[in-house]
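What follows is a set of structures for review.
A short reminder: the numbers here are calculations on the coordinates, not readings from a lab. Bear in mind the structure is a predicted one, so any value in this text is a computation, not a measurement. Cβ atoms are built from the backbone, for glycine too; each structure is taken alone.
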Structure 1
């Protein structure tokens, strides 16, 4: 099964929001004197169905993002343990991507602590210069800051 056909079987936040809007429209038509009550009822049903679909899609996106983030952290840790700059870099990028996807599913952006930002900057310097020890130490600082923040 291709990824696009698999994705079409899952609810999306957009299709859920469209159903909600359609439900509101149906309810508005139902509010006009002389129209059938079924417009209002069907509108309420569509609105609820859309809200449920959008929430299901949000939760699925959060779960996938969390899995990607954990996978990235494991890959980065493996890079630290084995001394592989390539694995460490790839893992860090994957973990960051997962963090952003998770936040965006909630309609927010990640807001790291000042200590985490400083450590991420140090890690980036280590990544760019090829100084794995600096990158590793900075990654440990960043993780510590993340855990302390909550």
Structure 2
């Protein structure tokens, strides 16, 4: 059974999952990893979900305010063993519900064009490709998405 726990960036299971995420991204992002990594700090993220299957952490994601109406989804990850089992969908859906409860109306996110599975996942979850925002403007390896909540 999948259990989703609301927490923050101090959660040790979240931190450990992010270490695994960063290892994965360092391989797939290659030379671009350092650029992306500078925007993925964990300090003071107050809205984190960690997914557990049989008390084992198998996935995570977070959001942080982008503006008064929009949250940015960050640090979305599922362990290899948990992929293809609906974990990421459950996490993202619950993050969207949580953001909506806090009166946000939209969510945005960025992923790398090399993250084919992530790009397809966000499209499947009804995210629409938008012009790159913020620090991703002009970065051809980035793809940004937005969804009304």
A value of -29000 was computed for helix-only ellipticity at 222 nm (-39500 (n - 2.57) for each DSSP H run of 4 or more, over all residues; to 500); which of 1, 2 is the source structure?
1
If distance in nm of label points 7 Å out along Cα→Cβ at positions 72 and 112 is calculated from each of 1, 2, which structure is the one that comes out at 1.0?
1
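When relative contact order in percent (Cα under 8 Å, 6 or more apart) is compared over structures 1, 2, which one is greatest?
Largest value of relative contact order in percent (Cα under 8 Å, 6 or more apart): 2.
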If P(r) over Cα pairs in 5 Å bins from 0, in percent is calculated from each of 1, 2, which structure is the one that comes out at 2, 9, 20, 24, 23, 16, 5, 1, 0?
2
Comparing distance in nm of label points 7 Å out along Cα→Cβ at positions 24 and 120 across 1, 2, which is largest?
1
Given a computed value of 2.6 for distance in nm of label points 7 Å out along Cα→Cβ at positions 80 and 136, which structure among 1, 2 does it belong to?
2
